[in-house]
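Heads up, there are several structures right after this.
Every read-out reported here was derived from the displayed coordinates using simple, explicitly stated rules and does not represent laboratory data. Remember, it's a predicted structure, so these values are computed and weren't measured experimentally. Cβ atoms are built from the backbone, for glycine too; each structure is taken alone.
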Structure I
Amino acid sequence: MHSAKWTRWAGLAGAVALSAAAHAQPAAYTHVLPASTVTFSATQMGVPMHGRFKTVDAQVDFLPGDLAKSHVSVAVQAASIDAGSAQTDALLTGADWLAAQANPQARFTSAQFAADGPGRYWVSGTLTVKGHSQPLRVLVTTHPAGADLAMDAAFTLDRTVFALGTGSWADTSVVAAAIPVQVHLVVAP
């Protein structure tokens, strides 16, 4: 009788351990889901404007337990910009702004992840827009999104560094130099 009781307790303990393992954080997140977005804001003559890129391509290898092997690359298709009107979109994909025909993608590629507390990581890498590359360090916060993981980052792009808004648009009193960008990735194990 004693061994039957022990067997039941061992079976129950094993089931609890398997259940806990199933709910533990996965070792790696690698599948980027369609809910991922890249949005931006701009200020023209004091009036805020918001937009997004409809096509976001990302490759993620996020290993919370092994940051040295973690990597992220996010690209937006310049021609997929949606700033609220066809006229504005045509202007922004033209030569003065994104030059989408000559530079079809804007891309961030990570070089290093560094932990900054629970669910917070500094990610260093290179941002390339309109053929111009600059180092970029962003704070990425992570949180559960159901069974998946949300990775959020926000940074301010200086449009003058990337030659965004040339010609008659170069004047930063017309369109502010600072363009806030928000990245929201949803990744699955």
Structure II
Amino acid sequence: MKRILGIIAGLALLQTSVYAGVIVYQHVNYKGTSTRYGVGGHDYNEIKKAPGNDTISSVRIDPGYRVILYWDANYRGRSLTLTKNTPNLVDYGMNDQTSAIRVEKIPVEGKFKKWENPGYAGKSINWNNGEYANATGNFASVFIPKGQSVTLFSKANFEGNAIAIYAQESDIWIDDLSSICPEVKSFIIEKNEK
């Protein structure tokens, strides 16, 4: 017998900013001078104005975006790709080392999409509306387009515990699904009727 564990509508994961992308901070834990960058490349001359060359220590990333930090100007040298908020670049060996950044929108096709790793990384698959009784592979992070809903089940054939997620007002991005649904063995994608 299935048991609905919860219904999620909206979440705090929604894209709300018109000027979306990333915010970089001078200090760890999102402290100090901050600068917002939109999609595109931002090289040394732009970085040195704000927050300053080799001064970035933490990064906030809007849902659906990723940032590549480059050690050297002209998008060269060591690089680090991030897809989720990172309060401390020390952990990645990139603290106070960034001279250029590139902000990109994570590509989606307006369909439910799942990635095998958290942070929208690894193999990804787009899914059409329908019922999928035997899911294979990891459901580590997901994208749910506006107007769609997804019900995730812990067992095959729509059995076990379930959680329903409704994308009502905006797209929903979940960078680590295990925090709300540790195991997905079947799922239903449909037009949001809520």
Thinking of I, II, which structure, once Cα extents along the principal axes in Å is computed, gives back 58, 29, 27? II
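Between I, II, which one scores greatest on Kirkwood radius over Cα pairs in Å, for residues 88-143 alone?
Details: I: 12.9; II: 13.9.
Of structures I, II, the maximum of Kirkwood radius over Cα pairs in Å, for residues 88-143 alone occurs in II.
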Between structures I, II, where is FRET efficiency 1/(1 + (r/R0)^6) of positions 80 and 136 (r between Cβ atoms, R0 = 30 Å, to 0.05) highest? I
Which one of I, II has Rg/Rh (Cα atoms, Kirkwood Rh), for residues 40-103 alone, as calculated from the coordinates, equal to 1.15? I
To test your reading of the models, identify which of I, II gives -5000 for helix-only ellipticity at 222 nm (-39500 (n - 2.57) for each DSSP H run of 4 or more, over all residues; to 500) when calculated. I
